[in-house]
Structures are given as structure tokens and as C-alpha cells.
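Got some structures for you, see below.
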Structure P
Amino acid sequence: MAKDILHVGGFTILKRIGMGARSTIYLATDEEEKAEVALKRVIFQRPEDARIFEQVENEFKAARRIDHPYIRKCHRLKKVRSMLKVKEMLLSMEYFDGKNLEDCPTLSLGDVLLVFRMIATALNAMHQQGYIHCDIKPNNILMSKTGSIQIIDLGQSCKIGTVKRRIQGTPDYIAPEQVKRKPMTPKTDIFNLGATMYWALTGKHAPTLIPRKNKFGIPVVEPRRAPDEIKKKIPVHVSKLVMDCIEDDPAKRPLNMMAIISRLDLMVHNIFGEKIQAGKNATNNNRTAQ
């Protein structure tokens, strides 16, 4: 690592741990607080970087208003100026030792449901504070070795009811109202969550209003197949929850995150209840055989 970035704005950089849109994430030590942090560094290099600066500032402001163990906290934002212009931003954030969902090992159905229950719980807390995330996707969900999760990157988050000036979102997970630039609501996060869960269960992306392109660069309209049609082992009721979440019409999606959590609770209870009962039966059979 270059020597000129080992000490930056009161932080000692230890190693690079990630890359974002025009930003780099480091594991660093806050020299003032004497604590390990995740440090997002953005350097102004071209005019379009102004949008990235805007998102970093937005992430800081939104994260400071939300306090939940599954949502990454932001500690402080430092702006480095040159000739009165901001040339660099340093965002100090809570460090979470985990990998994003794309880099995690394949999860069992039960584990997928538990992970998405945690995500839904965190998003529900955000909604209660009047905010929505607007960019839920595998890369924005970290999972530790112990199974805990953390939602990151609140750069596109906004207050409920916001109409954005431009299309923002990730094409493979974007909700129709994001593409059409309609008001953002908790139903937007529900679509993003459902599209992410679709990928987690099937390994494929649910078609959105931004179609994928073939090798010739031509948009290809794909049918939206239910997860249980792609993988027969996926229970129909799990598949239906996902498809309900990715309805194009927000009014047809689940009412809120609590409704999703309730349905996930029943599914988790059914899966792990059956495993517990099977374990008891096996124990009883062993005792009988003895």
C-alpha cells in the first residue's frame, strides 16, 4: 500500500477491505478515539464525483438517525478541502467483520429465511424512523461467521415519500417505482428485499423494468418464473412470499415489513420445528432399541 495513504485525516489505514462506487473502504484506526473503524474514502477526480460526495453525506445523515444492531452506524464525516473546495471525504463507520452475501457460502433454506428475517427487522426499524434504504441487494448485506448480519451503504436512502431527481438503484433489484421516478415508500424496500431473496434462493435474478442485455447489447425481456419453478425443492409458500414482494404494483405487495416478518416466522417455525421433532423421534428410537 502506498505510504502516502497510511495516515489520512486522523486515521491510520491498516488494510483495504472493500471497493464501492468510486470509493474505497479500509480497516483503519481512529487516532482520536483509539478504535477500529471501517473508513470510506472518496476523492474528487471528475465532475460526476459530486454525486458520490452527495451520497456519502446522505449516508452519514441517514445513519445518524437510525439506531439498530443490524444497520451499520456512521461515526463522523470529515471533509478535506483545498482552495475552499471539498476534494476528499472520509466517512468513519462501525467495523463489522463479515462478507457480503454474494461471497458467503451457500445457505440452507432455513438459514436463508433467518437471514432475511433479520434484514426485514432492520428495514422495519428504518421505516419506523421515516426512512427507506432504496438499495437492498446482496452486496449491501454483510454476514459474519456467527450468522449475524449488517445492512450497509445508506447512500441512496431517503425519507418516505421522496421523489428522486434521477433513477437510482441496482438494475437486478430495482423496483418499478424507482425506474418510473415515483414516490419512494416502504413498499420499495419490500420489492428490493424480495428480489434479493429471489437471488438467494435460486441463484438467478428476477426480471425488473431494466432488462438484462444479451451478448449483442440488445435488451432481452425474460418471463418472471417463481422460485419453486426454478428449484423444485423450494416450498410453494416460500416461493409465494417472494413473488408477492416483487409484484410490479406496490399495492399488491405485502402491507409492510411486519407482515413479511410474520410470514417468515411461520416458515422458520415449520422448518426448525420439523427438525426438532425429527431429532426427538431419533432419540426415542435409539432408547427403544437399547
Structure Q
Amino acid sequence: MVNPPPGPLIEQYLGIVRQEFAKLGYVDGKSIAFDIRFARGDLAKHPEFAADLVKDNVDAILTFGGPASAAAKNATSTIPIVFSVVTDPVALKLAASMQKPGGNVTGFTNLDPGQAASQIELLKEAIPSVTRIAILSEEGLPGADSNGLVPIERDNSGAAQARGLHAQVIRIKGPMPDYDGAFATMLKDNLQALIVLEVPQQIGNRKRIADLATKQKLPTVFPGGLSDAGGLLTYGTTVGDTYAGMPAVVDKILKGTPPGEIPVGVISRRELIVNATTAAEIGVAIPQPILSRADKVIR
């Protein structure tokens, strides 16, 4: 069951999961059944979805993103949970440690402690005049500290401030995110570039974000794997790389290995993609050293 249907990118990722289960010998509709719940940006639905799956006594819960993973963990301490697209599972208290997560939870992360700093350095190398940046985040993410910042916001704000930049976190709220309002704030506050965080809303609305940024001639840095958005720079580890390993972990759990004893898998492959077409549209000349080390230049 899929309720409601996911967008094209999530459908692509779900396809990867299905294919990997098939490679392990699971036959859809015979030896395995999928009950898929997709919130479409409405984070308030996650606890309800998790409670329904626990009530149905499923054999395992696969989660995409911190909010869904936290909701599942809060709903059950016995059903195995395998997560992905979680920036820092220890900070979010999904895992006691990366090597031995404990409890009923394990999974994959593309955690890269240096990614935020690397993105800021890349932005400054591309556009040295930038001093004020927006960090586009989302309301309702778990793990906020006493200052109201969740781990991914804290990492990016800290990296910007360490480089001497003014960083302003701007949060949008689903399921009907006001991106027009967010970009109006960026314009009003004279923010000169945009770091797009790897959170559910931004992944699902990446093309709209890039389009609005291009119209406003605002340089953007997107996380790895989202170059199809059309942003200026795409850099970092790739969320899509986390999905392929999930079925093997589920298979291992179903065959008797406790999830808490399976180390959290860490994706470390980075990519740098430069969109030269977008650069021309917003009037930015990308330095040759960046073009030379890019994995791909979109023209």
C-alpha cells in the first residue's frame, strides 16, 4: 500500500529498495509485502503512521529521514527499525553509538562531519564577496538544542560563523511550504547565497527552490545527489547511496541478528557538480580550479 503516493525522486529510491530485496530472493506479493506511508511534508503524520505500522505488527520498519525515524523509535522498542537519510543518528538519539547502536534500531547515514565546512569553503572560493548566507531548513525536525537549532542547522551555522560569515537559518513548514515568503525574507535581509539543507522538504521541493533562487540571482549550494534541481553547486555525500544497503540489513535482522548489534553504515563518497548554465543565468563566473576538480559540469 502507498498512501499518499510519493514524488518521483522518492519513487526512484523506493525502486532501489525493491530491486535490492529482489536480488536477495524476496518476491513482492509472495515472500514480502510493502506497506508504504509517505507524509508529503506533513511531519505531524509520522507518529500516526508509526503507530499504525506497530499495530499491524510488521516485521520491520524502514524509515527515510530524521522525523520518520524518531517517530518510529518512539512508537516501538521491539520491532526492528532500519533508517536512512539521517544526518547524525547519535545526536538524534536513534543510536547509542555508530559501532553498536543498541536497542531495535540501526541503519545508514551519509554523515560527513566536514561537509558543512567544505560547502562553505567551496562557496567562498566560488564567490569571495559573499558575507551573508541563508540556511534553508524545515520546522519540526527532531533534536533541537537550547538555542532551538537541530544538529544539521547547528553544523552549518557553526561552519559559516567560523569562516566569518553571517548565517541566518530560515525554516519552512509543510505540507504547503511558503517558499515565496522564505525568498522574500532572503531578499529583505540582504542574504547573498543559499545553503540548502538535506531535509525532507528541501529534497522534495529542490527544483522549486533552485528556480526561485535563479530568478532572484541567488547562488545556491545543494547537498550531494540533488544536481537535478538546477542549483549552482551540488556538493557532498549522496542520500541515494544510503538506500541500496537497507534490504541487506533487514535480511540480516530477519535471519536472527539483533539490529542493535549491526553498526550504522556510513556513506562517504562525495561529489561536486557545477551547473554552468545556472552560473551564466545568475551572472557568476565559476573559477577554473573548481571546474577542474568537479565530477561533472552541467552545460
Structure R
Amino acid sequence: MAATYAERIRAARPGLSKSFQRLADYILDSYVHAALMTASELAHAVDVDSATVVRFAQALSYSGFPELQAEIKARVIQDLMLRPKESVKPDSLPALTDTAFKDLSETMERRRRMLDPEPLEQLLTALKSAERVLVLADSQGQFILGELARLLRAVGMVCLPLPSDEHSLAASLAAVLPSDFLFIIDMTDQGETIPAALAWAKTAGLPSAALVGSASFAAAQRASIVIEVQSQEQSDNAPVVLSAMVYTIGRALRWRFADEYKQVQSKVERAQKRLAAARVGKA
């Protein structure tokens, strides 16, 4: 069986030039877009010339970009038209995957309809006056902690992840400032560390927010601002809904702090240019 375009790209990528690697990554990650682009449009998308697109296809043993694109289009057609038809067969892997995504879609739609924007508004208002944001997550929230920190830093906020073990956490809390803000993720309602940290913050007059798995959690009773990840139900989809909530917070941050976001992005772009220039100079 002949190798697919994706298999050819992955096999060849280590030895490709930087411009070819950009093309390779774009086609792998955005193949639906690539299927609809002309060679010139694809070249513009990855900042190369049209001739480079042709040479890239030929490097993968295609006669040119049209032959490569035809294979990409065939995959898009298969993804969008054939696989849903296969999923109607009971007791099959396509049926299982189809059902899983439908379950996720229904869960997300229910959460969207039931989401109260008021706590999010309170969060944005509180963050505006905070000099530092201290973030703490339970075991099930750890996976999204880095993304939350990135989103906060993207609008110029100083974000400090807190350690989860009690001794180190106590040492960190002892050094907080009155202008700090405590941001908690609690998806399990297990253990006393997170509720204790929120109780301490309340006693110290420190504002806090909690992303909680359920409104009945102890953290929800002690935080200044409470945003429920799940509402009215508990399910295995909680990590996906948590990711969606953090994504929504990120969108809200970029909207409310649009100027700060632009300033940070401008600084990042300048730093990237300096790093690139330093690499060239070192070479």
C-alpha cells in the first residue's frame, strides 16, 4: 500500500529545509485549508514563494503540487462524507467515536446554555486591580494550569503557580502581598489543602476565585468568586469542559484587556526577532 501524503511528510521532515518544514507542518496541521488553496495562497500562508511549494511536492515524489493536493482533497472528502456514513454501523469503532464526540457536543451545549456570565465579569473586574495572580490546582486541574498561566501572562499579568504540598504552599502564602489575587482550580473536592488556602485568603482579606467541579464543593463555599465547571451533572467529560472554561476565560481576558494583549504580543515579536538575530550572529 502506497504511503499517504502525511506518512511521506513525517518520514521526510527531519531532512527538510526550514522552508520545507514550514510547509510540512502547515499541511499536516491545516490540511483542510491546504486542500482549498492554490500554490500561491499556500506559499503566502507560510511565507515562502510559489516555486518552493512545487519543489516541496516534488521532494515528496509527487509530480507537482496538484497531485499532492488531490490526495489531500481525497482525505478531506473521506473525513467529511464517508466516515459519518460508516458510523451508522453498530458495534464498530467509527460508531463509538461518533457517539463520544456527540456526547461531548451535547455536554458543551448544555454548559453553554447554563453558563452565568456574572461570575466571569466579577473575575475580570478583580483581575484588573491585581498585581499578581497566584494559581493553585488540585490533581485533576494540574493539566490546564500551565495554559491558564499563559493566558494571564498574555495580557501582561504576573502569574505565579503555587506548589500543592502543604509546607511549600504555606511558605508561598506567607509571602503574598495585599494586592495579590488567588485563583483556584478544584475538580475533585478531595483533601483540605485547597479549602484551607481559600479560608486563609479570606481571613487575610485576599480576593479569590475558584473554578470548581460542582457548586457543592468546599472551595465554592470559601472563594470570593465561583465559576462552576459542571452544572447539574457530573460526568467523565469534566476535563473537556474545564478546558473549555479556561479557553473562555482566555478569550474574555483578550477582549477586556485588548490593549494590554497587543502590547504583550508586540514585545514577544520583538524578542523573537532579537533571538533570531542572535542565532544568526552566533552562526
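Every number here is computed from the coordinates shown, using simple stated rules; none is lab data. Nothing here was measured: the structure is a model prediction, and the numbers come from that model. Cβ atoms are built from the backbone, for glycine too; each structure is taken alone.
Assuming 1.8 is distance in nm of label points 7 Å out along Cα→Cβ at positions 76 and 92 as calculated from a single structure, say which of P, Q, R it is. Display every interim value, and only then the final one.
Values: P: 0.4; Q: 1.8; R: 2.5.
Attributed to the structure labelled Q.
Out of P, Q, R, which one gives 15.7, 55 for Rg and Dmax of the Cα atoms in Å, for residues 36-155 alone as computed from the coordinates? Before the final figure, lay out the partial values.
Details: P: 15.7, 55; Q: 16.5, 56; R: 23.0, 60.
Going through each structure in turn, the value belongs to P.
Among the shown structures P, Q, R, from which was the value 18.4 of mean count of other Cβ atoms within 10 Å over residues 196-203 calculated?
Numbers: P: 21.6; Q: 24.1; R: 18.4.
Attributed to the structure labelled R.
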